[in-house]
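Dropping the structures in below, format is structure tokens.
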Structure P
Amino acid sequence: MTAEPLILVDDPRPGVRRLTLNRPEKRNAMDNVLRSELFAALEAADRDDTVHVTILRGAGSCFSSGYDLSSDLSADRPYHTPDGPAAWAHHVTKGWLWIWDLAKPVIAQVHGYAMAGGSELAAACDLVYLAEDATISHPVLRLAGTPDFAVHPWLVGLRNAMEMVLTGDPVDAAEAVRMGYANRCFPAEELDDRVLDLAERIAGVPSGLLQINKRWVHRALEAMGARTAIRSVPDLQGLAQQVPEVRELLGNLTDQVKRTAAEARVDEGAPSD
């Protein structure tokens, strides 16, 4: 029997490509196989002249629970990054910035929760729309160091970013919109249609013009130093792992992270493992 693809692809409206993370039994946890298929699907959409905008969503109960810590994340990575301190943080940051550099806009459609690496994936997209019952969280910050993708200060500002990274607490949809992490939130039962309506409106703009308008926003961020900061901050992840309390946790880090993430899912009303 042929295994079901990890990325489902459909074209629900003219000019709109939709990609669905299809690992619901793992809450769309991202191993390197799924990540490879995701980047390939995003590239295919970017090369397709009939596509003007891409929607990214998750199957099942949530958008994504983050990186799959039960897999070997050091093996079969979708693209090369050098080994060394904070190699994983540098690796995933390169991928998220690659989404910035795509010609066509990418929309994150988040329901349930976007946790840890899943919240970073959503943050890397050009637009973010949430279900009203969605939550954004990064509970690993309480155990193992800094976010891999240091985009928070640029999205939500100094005070909000500081609170998010110092507490690791979940943020509900309304608060995520207020802070600037997301554009809007909609009732969960309306999310698909509302995002499709917005995507179709974007798709009505000539693709070449969309590319220039997307670049206009990112170039402004880069002029303020965003790309330089985002590329340099992962080195602090390597430093964080030298903190004595963190070093004590490294031997059983996976179990600790899974337990903390499960507690956060219970707090957020999601089923725990």
Structure Q
Amino acid sequence: MKPYPKITVVTPSYNQAIFLERTILSVINQGYPNLEYIIVDGGSTDGSVDIINKYESHISKWVSEPDAGQSNAINKGFKMATGDLYNWLNSDDVLYPATLKIVAEYYLKHPDHHVFYGDRVIIDKDDRVLKVNEGPSFKRWESRVYLKIPQETTFFSKFIWEKADGLNEDLHYTMDVDLWRRFLKYTDFVHIPFYLGAYREHDLSKSVEVFGPNKSSDRAAWEIKRYKELYATKWHRNAKVQKMAFLFNQGRLAYEKSSRKGRVEAEFIYSLIENGQH
């Protein structure tokens, strides 16, 4: 049986002490035998560094210094990385138990693929569940019409990160989907039908700033416009096509959830982990 790959998780952080401890614990409590955990703090002044120091023995590397924003911090973290698989987990989000082992099993079973993504739960500041996001598998050609995967549950190989040359540091809101687009030049994505993590929605989260009732970011609007100009086709601009694509995706999700093939692979992998056979 092949050994587990080394997984590097990078957490960019700046003045989020209220959530940071929960994020750290969700990583170091994974019990994963080949973990590299890196925290890149932007020079927080709210007690974040005290929290990092508290768990320093479980953290592979960390820095606390001014940076040029989240994308710069993530790139900085992966420049220190030595893992086979990468993930970045923002300092207000969490991984769910056994996530790293589940991802590792899928990575070993699909050696020709380089991007793996799971389902997400959306929680509030007090860890209460607000809603869930499940997504079906998709092929590269389909992404020209519909592409939506959760960032915190997405893992990718060192190989493809280097091929894509990391995050565009000029982007602060759309850097993840911009990266996914560049990944798609090289690989199909593998959907993992487990809830692998949770995205935290709160007053200061970027999704609320961009899509909430009080949209306030001109920068985000510019980035979204740029993204559409670079990647959108005529199908993206057609509301009927988008609705059909969404309904098709939901139909396929229902099929995949009821498919014996998908269930058997997921159940087999989970049984390996639960019974300690890997």
Structure R
Amino acid sequence: MVNIRSLDPSASPLDYYGAELRRLREEANLSQAELGSILYCTASLIGQIETAKKVPTRQFSERLDAALLTGGVFSRLVGLVLKSQLPTWFQAYAEMEAKATYISTYQSQLVYGLLQAEPYARAVLSVENPGRLDEMVAARVERQRILEREHPPVLCVVLDEAVLYREIGGAEVMRNQLAHLLRFRDHPWVQVQVLPFSVGQHPGLLGSFNVLRFEDDPDIVYSESYESGRMSANSQVIREVSVSYARLQASALSREASAALIERVMKERYGHQPGPPVA
């Protein structure tokens, strides 16, 4: 007899998802193998998700809703599941980021998470999360969905030029990432600027930071240190950081010149001849 693990649906969003999957599958009189055949996946994967040993993807959840005629139950649940996979200290920021109407960020080391292509994100996250890499990548991709909303936030990004040259994951991954950035060159709500090496000393020398603005709530400044994040709504801090960001934007290349530099680095450093921009 198969040993079926008992789940506590209240333990976590992942446990609740697994319990609901098992319940609705059994109500449909389908074995794990039969459901797997419908979804073009293995019975083992169904079993792992039902027992909260594997994190479902959004694509899996959408196919599951279609197969079990759930009316979108799992497509709604998967957002909570993936958010719960983010580091505990980062979850509060991710929630605020999703509510923001205006996001401005200076990044000194890496491409901002909302603009990371999946291979680049995988390379970045593999440094600290090798045992949970698939889950962390899925959570980051899910976080990026705010840019696809009907009313997405305005996102202004200033990248230090060093970000373009820091080879994360190898040349192919970097070609892919820089091409991904170029897809935003004409985006109505996303602006990417590069702060060139020629600027010298600048207000971002202390490190990366983000400023979030909201419709009805106070602005927030966010910065990170190793294994922790700090948010502040202190009005004086907001004022000082906002001035620093304005100076960074003023010193950075224009949107058009930034795209030209990204394209040149992609071609010359990573050996790629770019095709026409993707809308």
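Read-outs throughout are calculated quantities, based only on the coordinates presented, and are distinct from any laboratory measurement. Computed from a prediction, not measured in an experiment: that's the story for all the values here. Cβ atoms are built from the backbone, for glycine too; each structure is taken alone.
Comparing distance in nm of label points 7 Å out along Cα→Cβ at positions 73 and 201 across P, Q, R, which is largest? Don't skip to the end; give the middle numbers.
Values: P: 3.6; Q: 2.3; R: 6.2.
Comparing P, Q, R by distance in nm of label points 7 Å out along Cα→Cβ at positions 73 and 201, the maximum is at R.
Please compute distance in nm of label points 7 Å out along Cα→Cβ at positions 49 and 129 for structures P, Q, R and give me the label with the greatest value.
Greatest value across P, Q, R: structure Q.
If you rank structures P, Q, R by distance in nm of label points 7 Å out along Cα→Cβ at positions 97 and 225, which sits at the top with the largest value?
Q
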